[in-house]
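Following are the structures in question.
Only the coordinates and a few stated rules stand behind these numbers; no lab work does. Model, not experiment: these values are computed from the prediction. Cβ atoms are built from the backbone, for glycine too; each structure is taken alone.
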Structure 1
Amino acid sequence: MPADGTSCRDRNKNSVIDLGEGGAAGVENTAAMITGGEIKHRPAANGNGSPYASLTFKVSDGKDSSAAATMKAAQESCQWGR
């Protein structure tokens, strides 16, 4: 999970980080969790940059795993109420 901001598995899909939903390194997330909208990331307040956050992951079919890959995300700054 990215270190910048807050990442979680939103098990009940209420967009609130409830007890036990915090993200942790090394946790296995399934394709169903990702496509089902359970994996969420919220940038820190006023957080922005390119890249803003990154995560390293592997893909597995339950038997074999791929080599590690890294995904980087940009976060544009925005000003609300203007």
Structure 2
Amino acid sequence: MSRYLDRIIDRFKSQRKKGIDKYGQVLENNHAPMLERLEHLAQELTDGLMYIEWIKERATFTKDTPIIEVYEAIHTYSIRHRLK
């Protein structure tokens, strides 16, 4: 497999484990009301927007910046702010 696909699969596995650890079930078994699920999604998307704004504010990236530097910036933000 490609290293990108491997990372994506690893991320899915990690998120699945987090869900089981936190909620005691996989997402497919979530029987919460639809509005509750949509609220959770809205919260996750809001976190994503916060990542984007933080990176944009501090970015010194150019079109030639290696993607690993962008990844490291996101990772640093998530550690500092303890976001999911």
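Observations, loosely collected:
- semi-axes √(5λ) of the Cα gyration tensor in Å derived as 28, 18, 11 - corresponding label from 1, 2: 2
- Parent structure of the calculated result 3.4, given that distance in nm of label points 7 Å out along Cα→Cβ at positions 17 and 33 is the read-out and 1, 2 the choices: 2
- Read-out FRET efficiency 1/(1 + (r/R0)^6) of positions 9 and 73 (r between Cβ atoms, R0 = 25 Å, to 0.05), computed value 0.90, structure in 1, 2: 1
- For -25000 (helix-only ellipticity at 222 nm (-39500 (n - 2.57) for each DSSP H run of 4 or more, over all residues; to 500), calculated) the corresponding structure among 1, 2: 2
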